[in-house]
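Listed after this line are the structures, all set down as structure tokens.
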Structure 1
Amino acid sequence: MTTYSQIYIQVVFAVKYREALIHESWEEELYKYITGIVQNKEQKMLAVNGMPDHLHFFIGMRPTCCLSDLVREVKKSSNAFIKEKRFTPFNFQWQEGFGAFSYSHSSLDNVIGYIMRQKEHHKKQTFKDEYLSYLKNFNVEYKEEYVFDWFE
């Protein structure tokens, strides 16, 4: 039996305590590593990019994929990769949790462009404001004390 689907998900998560630990000298290697994890889990990486304190990745997801398991694996494996490569002298960890937002096929180019222009975008908007706008635009109910414990 063949299943046809179009599921596009943007995932957003931050470095623990929103520390700016992802350095531009190794971010590309990190993004390639994360792309490899996603592809090894048989999902299609459409875009990955970020800032020193957070990252976005956008995937075409198969209906058999458990998103929480995929993100857990991305975070666990990339955390180990960063430590193994000794990219930073600081204790690197990802925050707990993540944001996940779905898009239609007609939005692909806009979302990919947005993710690839993260550095430009964040000259105008903080990550906190960006994340809040996602929650509001997607009508996600949230309690600020739980969302922003990692913004302190």
Structure 2
Amino acid sequence: MKTITTTDQNEIEEIIRECSYCSVAMVDQEGNPYVVPMNFAYKDGVIYMHSGPEGRKSEIIAHNPAVCISFCKGHELVYQSRQIACSYSMKSRSVMCVGKVQLIEDLEEKRSALDFFMKQYTDNPCGYADPSLRNVRVWAVKVEEMSCKSFGLRPSEIR
């Protein structure tokens, strides 16, 4: 079992769609890393997320909008031999995306992004009051770089 790099865009997007959250890494003004799990939606090369109007995430992206976003699914312990430590691995698939956060300010654009976002998690119709829309930060990250790897899978297990 080895690490396999995947370049098929449909396969990569399927992994993203099957994840219920992503981990977002950013760097603050002092150069300290900060990673936070976030809900998301993905469409046409753009990752949408949302946050409150204040807080550490908002402060960081105001000064440095560059982010790295990780999606991972699987996490099953596998091994080739019970007695050989180096034969153990975690069977999983991951996607890494790099881009810059752009905040969506227009209320109708926010509403549209949040509609798509909500479809990621529920089939229930959702609405948003204008005061709520004004009080939420909607992030759009256009993916500049994307990579995908599978760990601990045999080539036959990858579509």
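Here, each number is a calculation from the coordinates, and none is a lab measurement. Not measured: the values here are computed from a predicted model. Cβ atoms are built from the backbone, for glycine too; each structure is taken alone.
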Which structure, out of 1, 2, was helix-only ellipticity at 222 nm (-39500 (n - 2.57) for each DSSP H run of 4 or more, over all residues; to 500) calculated from, if the result is -6500?
-> 2
Which entry (1, 2) yields the derived value 13.1 for mean count of other Cβ atoms within 10 Å over residues 6-13 = 2
With FRET efficiency 1/(1 + (r/R0)^6) of positions 46 and 86 (r between Cβ atoms, R0 = 30 Å, to 0.05) computed for every candidate in 1, 2, 0.50 is reproduced by structure 1
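Going by Rg/Rh (Cα atoms, Kirkwood Rh), which of structures 1, 2 comes out largest? It would help to have the intermediate numbers written out before the result.
On the way: 1: 0.95; 2: 1.04.
When Rg/Rh (Cα atoms, Kirkwood Rh) is computed for each of 1, 2, structure 2 gives the biggest number.
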Comparison of 1, 2 by mean count of other Cβ atoms within 10 Å over residues 54-61 - largest value held by = 1
